[in-house]
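Please find the structures below.
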Structure P
Amino acid sequence: MSQRTERVGDQLRRELSVLIQREMRDPRVALVTVTRVEVSSDFSHASVHVSALGSEDARALALEGLESARGFLRRELARRLSLRVTPELRFFLDRGAEHSQNISALLDRLHGEGGSHDS
């Protein structure tokens, strides 16, 4: 990824975070955090990675809420940012935090089991 696409991705991430938290009234997206945005080299598409708290159903509903607001979000980005082309948005769940929690829990469990054998 070039510096320019990274810079535009960071700019999109910041603006989308503000829009989702402050401008959207959809309760499905209340617990959504934009973790990263990857922009295509021609700036026509942006992959928006989000984390959402709650059950799998709540996460699916959050993605549905974002998908339904895609037009609104793109229009607002076009209005707020001085980009020649405002990219089409595609939303994906970022499961990085979930994986980190699972690994941490496994390590804690292993550490706990190892500690009981030392006594």
Structure Q
Amino acid sequence: MNQDVSDSIQGLAQPWQVELCTAIRQRIHDAVPDVTERLQYRKPHFLKNGAYLAVLGPAKGWVTLTIFNATDLDAPDGTFEPSGPPERRNVRIREGQEVDIDLLGKLVAQAAATL
């Protein structure tokens, strides 16, 4: 794991965001063992074979997980934000919202399978 990414996540102002980003990050690494990561535009980016796989975007009141290469993902209705291109899907998580970390890991693994 990249130290810059670790420092960025630990430096988030909201404790729930630190906890959530840490859990999602770990699940991405578990789901895609050969994933690499880097801090870009002050956000944790995850790559496989040099191609963008996912990015964590913490904001004031939520955390967004963007999954790239997402056109053919099999996700339950309501998982993704309704707008945006089909190859880039967003999951917006607010404080107190239940989140299925395992589902997010499966979706990232599906996206990574063709990279």
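Quick note: the coordinates plus some simple rules give every number you see, no bench work behind them. Everything numeric here is computed off the predicted structure, so don't read it as measured data. Cβ atoms are built from the backbone, for glycine too; each structure is taken alone.
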Value 2.5, calculated as distance in nm of label points 7 Å out along Cα→Cβ at positions 39 and 63, assigned to which of P, Q: P
Top of P, Q by distance in nm of label points 7 Å out along Cα→Cβ at positions 7 and 55, largest first: P
Top of P, Q by distance in nm of label points 7 Å out along Cα→Cβ at positions 31 and 47, largest first: P
For 97 (volume of the Cα convex hull per residue in Å³, calculated) the corresponding structure among P, Q: Q
helix-only ellipticity at 222 nm (-39500 (n - 2.57) for each DSSP H run of 4 or more, over all residues; to 500) derived as -17500 - corresponding label from P, Q: P
